Structure P
Amino acid sequence: MINDLNEASDLIYQDNIEMYWSNGNFPVLKTEFDNILRALHDLTAVSSDTFLYVPHKYVIEIYHEGEITLGYL
């Protein structure tokens, strides 16, 4: 578990990231990590849980209660 999404920036700052929401009715967003950090509050407000996916490398879950979990693939 990580305390702040900025802690993951060293790992994924150059990668394109796909963003998924727990509600399947929203499209996938693909962008750079810096863009996600700048708009994080707005992006996590869309749905209760948010997932950041770096293909073949990492998955980051932003849980609705504020916990952030990093998983290595």
Structure Q
Amino acid sequence: MPQWLVGWYESAWASLGALALRDYDKTTDPVAARLILAVLALWKGLMDVGTIAGEFTEEETRKMLALYL
């Protein structure tokens, strides 16, 4: 990423993170909750956690946990 975009990129993630924090306790939709968790993880640099939360369904995540835990 070009250096001149870094500030805007970080600001955009901070805005998304603030929206996610605001909306998390209001949501009753499990898919929305998972995607909000993905945004929060990615915002904080937890790429693997964000990918799992955002890309895999609850059933797929359950299978992975059963396999690896």
Which of P, Q leads on Rg/Rh (Cα atoms, Kirkwood Rh), largest value: Q
Entry that produces 2.4 once distance in nm of label points 7 Å out along Cα→Cβ at positions 19 and 51 is calculated, selected from P, Q: Q
helix-only ellipticity at 222 nm (-39500 (n - 2.57) for each DSSP H run of 4 or more, over all residues; to 500) from the coordinates reads -4000; which among P, Q: P
Comparison of P, Q - label where distance in nm of label points 7 Å out along Cα→Cβ at positions 3 and 59 is highest: Q
At a computed 23 (relative contact order in percent (Cα under 8 Å, 6 or more apart)), which of P, Q: Q
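Read-outs: derived from the displayed coordinates by stated rules, not from any lab. Not measured: the values here are computed from a predicted model. Cβ atoms are built from the backbone, for glycine too; each structure is taken alone.
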